[in-house]
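Each structure below appears as C-alpha cells.
Every number in this text was worked out from the coordinates using simple rules, so none of it is lab data. Worth saying up front: this structure is predicted, and the values here are computed from it rather than measured.
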Structure I
Amino acid sequence: MYDVIILGGGPAGYLAAERLGHHGKKVLIIEKSFLGGTCLNVGCIPTKTLLNSAKLYSHVLEGDQFGIHCDKVSYDWKAIQAWKTEVVEKLHSGISGMLEKYKVTVKEGRAELIAPPGGRDGARVRISNTKDEVQEAEGRTVLISTGSVPTMPPIPGSAGNEKLVDSTAILSVQEVPTALTVIGGGVIGVEFASLFSALGSKVTVIEMLDEILPFMDREQAPLMRRAMKTVNFKLGCRVEQIDGGRVFYRDKAGEAQHVDADLILMAAGRQPELQGWGAERLGLDLTRQGIAVDDRMRTNLSGIWAAGDVTGKSLLAHSAYRMGEVAVTDILAYLDRLEGKQPTVPTDRMRYDAVPWAVYGIPEAAGVGLTEQEAEQRGLAVKKGSLPMRISGRFLAENGFAAPGSCKVIVSNSNDRILGVHAIGSYASEFIWGSAVLIEQELRIQDVREIIFPHPTVSEIIRDVVWTM
C-alpha cells in the first residue's frame with residue numbers, strides 16, 4: 001500500500017511527490033498525459049519560450065537607438081517552435097529525474113478514485129492507460145491535483161470550427177497568422193496578443209468588460225493596454241456568433257460588428273478539472289470554483305487533500321507549488337497519527353493575501369497585494385504613490401526613453417503598512433517576489449526606506465516610490 005496516491009502530475013502534484021519522497025514516504029503519482037501538467041507542457045513554459053523569441057525580435061528591430069544595426073531582420077517560426085520543444089523536453093526530463101531520485105512511482109494513465117480511505121482500508125484508485133489496461137492501487141491518503149482545462153463557451157459557430165483554437169492548440173500552429181482575433185482580454189489573451197502582434201500579425205482582442213486584465217489596479221490596466229500599440233482592443237463587446245474566421249459581436253453601443261481573421265483564439269480563461277476521476281460519486285464538497293478545501297488543503301473527506309487549480313482558489317503555478325507543500329505538511333502529520341506517533345513536521349497553512357501574479361506580455365506586468373479599488377471595497381483608507389519606470393537608470397539604459405513602465409504602491413493610511421505593489425515594464429515579474437515579502441512581513445514605509453537595494457536595478461523603483469509617500 002502506498003502512503004500517498006497523487007492524482008495529477010502538474011506543479012502541485014509533482015512538487016508534493018518530491019517533498020513526500022524526501023521524507024521517505026512511498027508515493028504513487030498518476031498522470032494522464034505528461035509530467036509537469038499544463039504549466040510545463042502547454043502553458044507557462046512554452047508560452048514564455050515563444051514570447052522570449054518575440055521579444056528578441058522586437059529588440060533587434062529597435063536596435064538603432066542603441067547603436068545596433070541589422071539588415072534584413074527576420075524570424076524562423078519553425079526554429080522558434082523547435083526551441084520551445086527542446087526547452088519543454090529538457091525540463092520534463094528534470095522532473096522525471098527528481099521523482100526518480102525520491103523513489104516516486106509514476107504511472108501514466110487516467111486515474112479514477114473509486115473509494116476513499118476508511119479505517120484500516122486505504123483509498124482505492126483505478127488506473128486506465130491508453131492500451132486499455134486497467135489496474136488498481138491502494139493508498140493511505142490521496143492528494144487531488146488534477147489541474148484545469150481551457151474554458152470554451154458554447155458560442156454559436158464554435159463547435160467544429162477549424163479556425164478556432166484554444167490556448168493549447170495555438171502553441172503548435174504551423175505558421176504565424178496574418179490576422180488573429182482573440183476572444184478574451186485576460187492573461188492568456190493578452191500574452192498571445194503580445195506574441196503574435198510582435199511577430200507581425202494583425203491582432204484584435206474582443207473583451208466583454210470595459211478594461212483588459214480586470215484583476216489589475218485600475219490605473220495600471222489602461223497603461224498596459226495603451227502600451228500594446230499594435231493591438232486593436234474592442235472593449236465592452238459581446239461575441240454573438242462565429243462563422244469560420246469571422247467573429248460577430250455587439251459593441252459597447254449595441255451596434256452589430258464583425259472582424260475577420262485567419263485564426264481565432266478562444267481565451268476565456270480556465271476551469272478546474274472536476275470530471276472523470278470520481279469527484280461526484282465520492283461525495284467531495286464541490287463549489288462553483290472547484291474542490292472546497294480549508295487552509296491546510298483538506299477536503300471534507302478524511303484522508304483526501306486537494307491542491308492547485310482544481311481548488312479554484314488561485315489558478316497560478318506558483319500558488320499550486322505552495323498549496324502542494326502545505327498539503328504535504330498536513331499529510332505527514334496525518335500519517336504520523338495513523339501510526340500512533342506525534343507529528344514530526346510542523347503543519348503549515350495556505351495564505352492568499354501575498355500571492356504575486358505576472359502577465360508576461362510585451363511589456364510585462366506584475367503585482368501583489370491589494371489594488372486601490374480592492375482597498376476601497378474593504379473600506380480601507382489608503383494612500384498611493386506612483387513613478388514611471390524610466391527614472392530607473394537600468395530600465396532607461398536597456399529600454400530607452402519611450403519604453404512604457406510604471407510602479408504603484410498602496411499603503412495603509414492608519415499605520416503606513418505596505419498593502420500592494422503593482423508594476424508594468426521589463427523585469428516586473430522578476431522583482432515582484434520581493435514585494436510579496438514586504439506585504440507578508442507587514443513592513444511599513446520606514447522599513448522599506450531602510451532596505452538597501454542593489455544599484456542599478458529596476459527593483460529600486462519600489463524604494464523610490466515609497467520615498468514619495
Structure II
Amino acid sequence: MMKKILATLLSIVTVVGLLTGCGGSSSEGSEGAASEASGSLSASQETEESVQETNADSSQEESAEGDASGAITFWYMGDSATGIQPLIDEFTDETGIQVDVQSIPWPNLSEKLLTAIASQSGPDVMQTAVSRTAELVEADAVIDMTDYVDSVEGFAKDRFFDASYESLQMGEKYYGVPWIVDVYCVLYRPDIFEAAGYMEFPTTQDEFFQACQTIHEETGITPYYIGAADIYNELFSYAYQSGSDIVTEDRTAVFNQPEYIEAMEYLESFYEAGLADRVIDGVANYVKLANGEIAACFGGTWEISQMETVEELEGKWAAALWPKGAATNDSVYAGSNLVIPSWTTNEEAAVALIEFLTRTENQLEFNKLTGSLPAVKEAWDDPSLAEDPAISVLGEQIEYSRPFPKVAEIEEIGMAALDAYERISVGEEDIQTVCDELNDTAQNILDGE
C-alpha cells in the first residue's frame with residue numbers, strides 16, 4: 001500500500017508541474033495523474049525502501065509526547081503566512097509555544113509530502129485539503145485523532161457541520177479536525193431572472209432549465225455558464241445531485257451507471273438547447289456574470305469575493321442554493337482540515353494549536369483576516385456571516401454538501417473525469433460510451449493497473 005500511495009504522490013507532483021508550466025489552475029482539484037508512470041514506479045520503489053528503513057528505526061523506540069510547550073512547525077497552505085500570523089502570535093502569547101509557520105503553495109504540497117513521508121520528518125501540524133484524507137491515512141502519514149475528538153470539548157463533533165467530520169472519517173476513526181469549509185452554490189443576476197418573470201430563483205433542476213429557456217427566448221443571451229470541464233468540484237456536484245456516488249465505499253467506480261449518465265445528459269440538454277456554450281472562451285464566469293453575458297453560474301467563496309469588489313454590481317447579483325436534481329441539491333464539500341503528522345514529537349502542543357485555531361472567536365477572526373469560511377457552526381451565528389446575503393447562502397449550502405469519496409486516488413480520478421466531460425461537452429460522442437470508457441479508466445486507477 002505504501003508503494004501505491006508514494007507512486008500516486010509522485011504522479012501528482014508531475015502533473016502539478018505540467019499544469020503550472022501550462023498556466024493551469026493551482027487551486028485544489030488541479031492535481032492529477034502523471035503520464036510518466038514508469039518513472040514514478042521506479043522512484044516510488046526507492047522511496048518505499050527509505051520509508052521502511054525509517055519505520056524500522058522508529059519502531060524500536062517510542063517518541064515521547066510533548067507537554068504542550070516548546071516549539072512546533074505548522075504547514076500553512078498559501079503563498080504567505082500573513083493571514084494566519086496574527087492568530088499564531090496570540091497563541092504563543094497565551095501558551096508560550098513557539099510556532100514556525102511555513103507557507104506551502106498548494107501546487108508544492110504533494111512534493112513536500114513525498115519528502116516528509118520518506119524521511120518521516122516535517123511539520124507537527126498541517127493544513128490539508130479535505131480530498132486528501134484517504135491518501136494520508138493509507139500512507140500512515142497522520143495520527144488517529146478519535147480519542148481527542150471524543151475527549152477535547154472544542155473538537156466535539158456537534159460543534160461542526162456533518163460533512164466536515166465526514167471528510168475526516170475512515171471507518172470508525174477520525175484523522176484530524178475540520179478548519180475551513182468551502183462549498184459551491186449558484187450565482188445569478190436577479191434582474192435578468194425577474195425580467196423573464198422569475199421573482200424567485202428556481203428550486204429544482206427542471207424549473208431552472210425552463211427559466212433558462214425563457215431568459216434565452218426573451219433576451220437572446222446564453223444564460224448558463226457550465227465550467228464542469230475545468231473543475232471537478234463542479235462536475236461532481238451535478239453527479240451528487242443526480243444520486244451518483246462516483247466511487248462506492250467498496251472502491252467500485254460507477255461513472256457508467258444511470259445516475260452519473262443522467263447528470264451528463266442534464267448538462268448536455270443545456271448545450272443542445274443553446275442555453276450554454278460548449279466552448280469556453282477563457283473569460284471567468286464571474287466576469288461574464290458581472291457583464292450580463294450570462295444569467296447564472298457555479299460559484300464559491302472566490303467568485304463571491306470577486307463579485308463583491310465591483311461596486312457598480314451592488315444589489316445586481318445574488319447567490320442561491322443549488323436547484324434540486326433527481327436525488328439532492330448537494331454541493332461537493334471542499335475546504336481544509338488540520339491534521340497531525342505521525343512523526344511529530346510534540347503531539348500535545350500540536351493538539352493545543354488545533355484547539356486554539358478552532359475556537360469560535362478565532363474562526364471568526366481568521367475569516368476577517370482571510371475570508372476563509374469557518375467549520376464551526378456557532379461562528380455562522382455571527383452577523384458578519386449570518387447577515388451577508390451571499391455568504392449566508394454558502395452557510396446554508398453546507399448543510400446540503402457531501403465530501404469526496406474516501407479513496408487515495410480521487411485526484412487522479414477527478415482529472416480523468418474532467419477529460420471525459422470535455423469530450424462530452426463537444427457533443428460529438430455518445431455519452432454512455434464516453435462514461436463506459438471513463439469507468440474503465442477509473443476502475444483501473446483504483447485497482448492499481
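Data for the structure
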| quantity | calculated |
| --- | --- |
| Computed -14000 for helix-only ellipticity at 222 nm (-39500 (n - 2.57) for each DSSP H run of 4 or more, over all residues; to 500) - originating structure among I, II | II |
| Entry that produces 105 once volume of the Cα convex hull per residue in Å³, for residues 183-334 alone is calculated, selected from I, II | II |
| Of the structures I, II, the one that 30, 26, 14 was derived from, the read-out being semi-axes √(5λ) of the Cα gyration tensor in Å, for residues 295-430 alone | II |
| Structure responsible for 14, with relative contact order in percent (Cα under 8 Å, 6 or more apart) calculated and labels I, II on offer | I |
| Structure responsible for 22.3, 74, with Rg and Dmax of the Cα atoms in Å calculated and labels I, II on offer | II |
